[in-house]
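Every number in this text was worked out from the coordinates using simple rules, so none of it is lab data. Everything numeric in this text was worked out from a predicted model, so none of it was measured. Cβ atoms are built from the backbone, for glycine too; each structure is taken alone.
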Structure I
Amino acid sequence: MKLDKEEWRRAYQFLLMKAAQTEPLQANHQFTPDSIGFIVTFLIDQLSNKEHIDVLEIGSGMGNLAETILNNTNKNVDYLGLELDDLLIDISASIADVMDAKVSFVQGDAVRPQVLKESDVIISDLPVGFYPDDNIATRYEVASRQEHTYAHHLLMEQSLKYLKSDGYAIFLAPNDLLTSTQSDLLKNWLQNHAQIVAMIALPESLFGNAAYAKTIFVLKKQDEQAVQPFVYALSDLQNQADLLTFSEKFQNWSQESEI
């Protein structure tokens with residue numbers, strides 16, 4: 001059967017979705033929807049002015065976001081996925097092998113220190129929940145002293161340690177990231193180490209349950225160049241007119257901000 005890379009990706013996705021109807025996936029094992037993957041690809045292509053980029057994905061899961069980016073970006077990408085679950089690594093590696101995708105995967109707990117080179121772009125559909133090991137969490141500035149620390153906060157702080165000074169981190173994070181009970185800890189860290197470059201709200205209908213809805217947050221390391229954040233709410237990812245308006249406004253903002 002002669003299929004191109006994108007057709008193989010969609011075929012694997014279909015099979016895994018059918019399997020999930022029999023054995024439902026955990027919330028943090030869900031696919032990153034293709035429509036979000038296309039937006040992340042657009043952001044990568046717009047934000048980076050390099051032809052060759054190193055991309056690190058924290059929590060690479062089944063690899064659907066990675067393959068969506070690799071199949072559609074106009075960049076030459078050196079991709080590394082870091083994932084804790086060995087089963088998910090096996091699935092993503094098998095898909096990559098069939099597609100002959102030039103990718104690498106490493107098994108490990110991304111909250112714990114890893115020996116990784118700095119990357120131009122870091123991406124993550126952040127797993128949401130509490131991190132159970134308080135001894136590890138207390139090493140972080142975002143650590144909570146009253147309860148277990150949010151894992152997604154820890155991953156954001158850790159990710160920036162692997163980001164180049166001129167790089168960008170693109171996170172899918174909960175809508176209440178900046179208003180949750182531990183948000184003050186995160187905002188204090190942001191003020192000292194990072195700046196929010198863009199916030200793109202996604203339609204709640206994408207997530208089935210509004211409680212699981214996420215926003216795309218684009219971060220960069222703190223530097224002397226302050227940037228007025230790009231803020232946009234996408235209402236319907238099937239609406240081509242809305243997507244065109246979004247892309248035009250982002251490109252205009254990028255040029256005006258000299259990103």
Structure II
Amino acid sequence: MDNFQVPDIQTALQCISSNASQDDKNKALQFLEQFQRSFTAWSVCNEVLTKPDPTNSLLELNIFAAQTLRNKVTYDLSQLENNLLQFKDSLLNILVSHNQKLIITQLNVALARLAIQFLEWQNPIFEIISLLNSSPSILLNFLRILPEETLDIASTPLTEVEFNSRIHELIDPIAEDVLKFLISCIDQLQSTNFNTNSSPISLEQILHCLNSWSYEFAIEQLLTVQPLVSLVFETISNGNENDMEAFDAAIDCLCVILRES
């Protein structure tokens with residue numbers, strides 16, 4: 001069966017989280033798994049994710065659609081054959097239209113995996129950065145995810161030679177620019193006196209992104225980037241109980257620094 005409709009998917013999702021019998025829940029789960037494997041899932045997810053949802057009344061459906069796209073890029077990219085450029089443009093447009101963290105994260109994982117697998121996509125990271133420059137929070141999320149995705153060849157159909165070549169192509173040219181971008185994010189956050197209500201980015205986001213990219217540099221080089229190193233130590237010394245996620249992210253950065261020193 002490959003005739004899946006959005007209302008049927010909504011019904012199945014509602015069934016799984018309801019008081020329905022276990023047998024009905026199993027049938028709903030089986031239906032959703034069949035949907036995720038289908039070719040139709042590409043267009044249905046696009047339909048869901050491009051529909052405005054200002055009140056977040058369809059949040060569960062949107063999260064499921066974003067997760068499905070992530071899985072489709074991971075396992076079924078060959079289904080798109082000659083439509084990869086069109087899908088790439090669609091994914092980028094969908095990404096900048098959302099503001100929910102869970103959805104953005106799933107879409108950014110899909111985007112990172114697409115950039116790795118779609119070898120014919122020339123200079124993908126420069127294109128992504130150019131598009132997301134006006135959405136610094138989404139860009140920070142993507143840049144945090146990208147190095148993490150370069151660690152797992154198992155999530156791609158590429159050979160080891162193809163994978164390693166592509167990773168160097170994606171990471172090496174932008175590494176220095178990422179550090180400069182993080183410094184600009186610090187400046188932006190400092191201009192609001194670290195008031196995240198007045199800024200689209202957060203201290204936690206900057207630190208998580210720094211942590212992901214720390215492994216791409218010699219520790220000696222990283223320690224010379226004073227604004228970033230200072231941010232780590234200042235966040236730890238301040239120990240703000242109202243922002244424990246930033247504190248934990250700073251601790252993670254410090255552990256990397258100490259381990260690599």
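I, II: which one has percent of Cα pairs over 22 Å apart, as calculated, at 60? It must be structure II, since only it matches.
Structures I, II were shown, and distance in nm of label points 7 Å out along Cα→Cβ at positions 201 and 225 at 1.1 was computed from II. Here helix-only ellipticity at 222 nm (-39500 (n - 2.57) for each DSSP H run of 4 or more, over all residues; to 500) was derived from just one of the structures I, II, and that gives -22500; the source is II. With respect to FRET efficiency 1/(1 + (r/R0)^6) of positions 57 and 81 (r between Cβ atoms, R0 = 41 Å, to 0.05), the largest value across structures I, II is given by I.
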